[in-house]
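Novice: Listed after this line are the structures, all set down as C-alpha cells.
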Structure I
C-alpha cells in the first residue's frame, strides 16, 4: 500500500526541520561506534574494575575471547506492580546469553515511581522530572562504556520515556526494550469510575472505595486501563524496539505459564543478534520511526502525556517534532481501538481482540505507517503477529480478523476517521484534548470561568457545593516551571459528577491529566504556562471561555483591547503547594528553573 500523502508530508517536514540536529547526532554515534571495544580500549585497571565481580568463566569470555557483553538497565522495584516481575529477569537474561557464548551485567538500576500512588500528593510534583532523572540514571549505568549492547527493563509512565531518552544518548549501541506485561483483569474500569464518582458525592465511604480500588489494582503487572504505561508499550511495538508482540502478555506469575519468560529469553537473543548486525538504536529511531509512534498513539487514543514525552524522545535522537505535527497526523489517522478511558475494554481485552499486532497491520496496509523502517527484529511486519508458547518454544501467528469489533476495528471501518487527540489554539495559548474519551455532545463547552490556583482549592469548592452550575474550571500554576506539572487526575471524579447532573463543565489547565483522562472535556498542557507569562495568568472568575474540540480553539471571550491591557497575575506563595518545599521537592528546583515548555517536551536537560 502506498504511503498516505499526509504521513509522507509530515515525515518530510520533520526530516527537513531536523536535518542539522539529526546529522550532528548521527555523526556523534558514528564516532562512538568506530572505537575499539571497551575491554580492548581501556587501561588494565579500568578493565579489572569493570569485570572484577564477574564469575571467572564470564570474565574470561569478555576479556580473552572478546565475547559480547550486554548491559542490563533495570527499573525494578516491588512498589510498582508493573515492575515487580522484573526482579527475576536479569538471571533469566544472563542464563540465556551464557548459552550463546555471551555475558551480561546489571549496569545499573533507575528509579521508578508510581503516579497512582502519588496522585494528588506532594510526591506527584516529582513525577514528570523523574523521567529526566531516569534518563540520567541510564546514562550513568552505560557510562562504564564496556558494553556491546543493552537491554532496557521498564514499563511505566515516565520510566520508558526516560530509559529511551537515556538509551538514545548511547545511540551507538544496539538495544532492546523488555516489558513485564499487564496484570490480569480485575474490577472493570467502568465500575471503578462509578465508585469513584459515588465517593466524590459522599454516597460511599473510604471502606467501599478502597475495596473497589483494590479489586481493580490487585496483582503483578501494569494497570489494565490504557494510560501512559500501556501507551508506552504500544509505541515501542510501533517503533520496532520490542520482541514482536511482547507488550500485553501477562506476567507468568499471574497466569502460571511461561510465555513471558520465553519472550524475555528471546529479547536476550535479539539484542545479541543486533550486536552482530550493528543495529544501533540511534539509527533505528529515525524520523519514520518517530512518525510511526505518533500514528500508533493517535490510532489507539493513547495517553496525552506522550505529546510531551515523545517530543523529548525525538529530541534525544536529534529529531524535532511539535504539536502541529501531531495535529496534522490526527486529522487523517483513523481511530482503530477503544480501550478505557476512550472505551470500556481493558488492555487484556484489547490484546485478545487483536492488540498491537492487529492495529499495526491495519495501519501499514492502509498506508498510515512506514513499513520500510529497520527494527530490532527483521521488519515491522513481524510486529503484526501474536506470540504464543508451543512445546516450550515461541510461535508467532497471524493476527487475523478482529476478535471483538467493539474493541478494535479495521482501518476500512474505524471508530472515527480521525485520531483521538486534538490541538486547541487561541488567546489562552496552545493545548491538547483527548477527544476520543469525550462524548461528542461535550466537544464544545462555553461557560463562565472559575479560576483556581491549586487542585486543593478546586476540590474544596466542590465539597462546599460552590460548583453546581455550568462552568469552565481553570486550574493554573501547574506547569513544569511552577511545580513540575503534576497530573490532576483527582479532579476527574468531581467534574464527572457535575457533568452527570447535567451541567456543562470543562477543565482548562497548564497541568497534566494523564493517560487516564476521562469523559470530561479537558484542555491540558496549556502552553505557555501561567508562570512563564502564559495567558492563563490573565483569566478572571466570570470570563466566558469557549473550548471547541471541533474547531480546535481555546478562547477567552474578552475584547482584544481589554485582554491586551490586563496584567498577569502572580503565582501565590503557599507552603502547601507550588513552592517546592518538602517531600524532596527542593532537590528538583534546578529542573523546574530549566524546564522547557510542555510542547518542547518539558526537557530539563537541554
Structure II
C-alpha cells in the first residue's frame, strides 16, 4: 500500500532535513551492533558480577555467546495505578525467556511520577524534566553491556517518551515496549468534570469532589481518559514498538499476561543471534515518526507530544518540526472521539474496534506508511487485528472489524468527526505556539480580546475567586516555560476557564507553559516559544493589549504597534520561589540548559 502523496512529500522533506544527523546516528548504531554479543567484551570478573545471582544453568548459558539475555527496564512503583501491574511482570518475563531458551534480568528501574498527583503542586515542576532523567536512568541500567535486547515497562506521561529516547540511544539493541493497560471504566469522565466544575464554583464540598475523583481513578491501570498516557500507548503501537493489539487490554487479565509473555519471546527472537535482527535504531525511521504524528491527529491525542515526538525523533537523528506536525494535521481527519474530545473512554474506544480498526482505516486511505519495520516482523498492515485469548492461553489475532462497532466513538475516513486533526501551529509577533481545537467549538476558533496577564496559575485562580475575571479576555500566563520553572502543566486552569466560557464569556489562554494532555473545550495557545524567561515577546505583553488568536489562519498576535512593542522592556519576575522545595533545587542545571519548546524542551538535545 502506498501512502498519500502529501504524506510522502512531508516524509521526504523530513528525510532530507535529517540526512546529516540520521546518517551519523546510523553509523554509530551499526558500529555498536557489529561488535557481536556484547557480553563477549566483558572480563571474567565483570561477567561474574553480572550473573552472580543467576541460577547455575543461567550462568552457564550467559558464559557463552549463543544464549540471548533480555534486559528489563521497569518504571514500576505501586503509587501509580498505571505502573502498579508491572510488579509481577519480571517474573512473567523471566519464565517466558526460559521457555524460549534465553535469560532475562531486570537491568534497572527508572523514576515514574504521576502528573495527576502533582498537578498544581511544586512537584509538577519536575515532571517534564523527568522525561530526560528517565532516559538517563535507563542508560545507566543498560550501560553494563549485558543484554542482547530490552523490554521497556512504562505507560504514563513522561515515562514512555523517556524510555523511547533510551531505546533509540541504545539503538543497536532490539526494543519491545510492554504496556499494562487501562483500568476498567469507572465514573464517566464527563460526570467527573461536572463535579470538578461544581467544586470550583463552591456548589459542592471537598467530600463530594474526592468521592467523584475516587470513583473515576479507582484501580490498577492507566487513567481512562485520552490524555498523554493513553496517547503514548497509541504511539507505541502505531510506530511498531508494541506487539499488535497490546495497547488497551486491561491489567490482571489472562490476555494481558499472554501479551506480556509473547513480548518477551519476541524480543529474544529479534536479537543479533537470530535471523530476524531488528535493532530499534534501524527499525524506527522517518516513516515511523510520521505514522506516530498521523495517529496523534486521527485520535485527537495529547498536545504534550508536540514536545515529546520532537525529542523522541531527535534521539534517532530525525529532525521533526511543529510545521511538519501542523501540516500533517491539515491532511489527517479526526476519526476518534474519546474524552475530552467525546464522552467515551479508552475502554469504549477499544470495544468499538480500537487500534486495529484505526490502523486499518488509515492504511486503507494511504494516511500511514505500511512499509515500515516493526517488532512483530511485518509491516504495519499486520496490526489491523483484534487481539483475543486462544484456547491454549496464547494470543490469537482476528482481523479488525470492517466497520466500527460504535460510530459515535470510532468513525470512518469518509465520515470523520472533523476534517482535520485539530492540532495546529500558531505563529506571529508573539512567537510560535501550538493549539488543539478538536474539542473546541468552531465559534471559538477565533478569539480577539484584551490580555489579562498573570505570572502563574495561582494568580489567575485568586482573581477568579475574587470575581475579578469578568468580560472577554485572553489569559496570558507566563514564566511557565522550561527555563523558568520546568514547564509544568497548568491543568487547574481548565476548570476555571471552562466555567467562564460556559457563562458566555469569550476567553482563551496564552502561555509558555503546558496544558494537560486532556486539554479540552477552551482555546489554548500553549508552549509559546521563545518563553518569557528567554526574553520572548510574551514577556512584553501588558494588561489591556488586544490579543488575536486565530486557529483558522494559524496566527497568534498582539495588536500593538510593532515599534512600540519591540521597545518595551521585558517583564521582570521573581523566580526564586521555583528554585527550592520538593527536589526543585536538584534540577537547577536542567533549567539552565533546557532547550526551547519547539525543539522538545530537552536538556539532551538543546
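Values in this text are rule-based calculations from the coordinates and carry no lab data. Because the structure is predicted, anything quoted here is derived from the model rather than measured. Cβ atoms are built from the backbone, for glycine too; each structure is taken alone.
Novice: Given a value of 4.3 for distance in nm of label points 7 Å out along Cα→Cβ at positions 97 and 321, point me to the structure among I, II it was derived from.
Specialist: II
Novice: May I pose another question? Identify the structure, out of I, II, from whose coordinates distance in nm of label points 7 Å out along Cα→Cβ at positions 33 and 593 was calculated to give 2.9.
Specialist: II
Novice: Moving on to the next point. Quick one: distance in nm of label points 7 Å out along Cα→Cβ at positions 9 and 569 came out at 4.0 when computed from one of I, II, so which one is it? Working shown, then result.
Specialist: Values: I: 4.0; II: 4.9.
For distance in nm of label points 7 Å out along Cα→Cβ at positions 9 and 569, the value 4.0 is produced by structure I.
Novice: Also: So if we calculate distance in nm of label points 7 Å out along Cα→Cβ at positions 513 and 553 for every structure here (I, II), which label has the highest result?
Specialist: Comparing I, II, the top value of distance in nm of label points 7 Å out along Cα→Cβ at positions 513 and 553 belongs to II.
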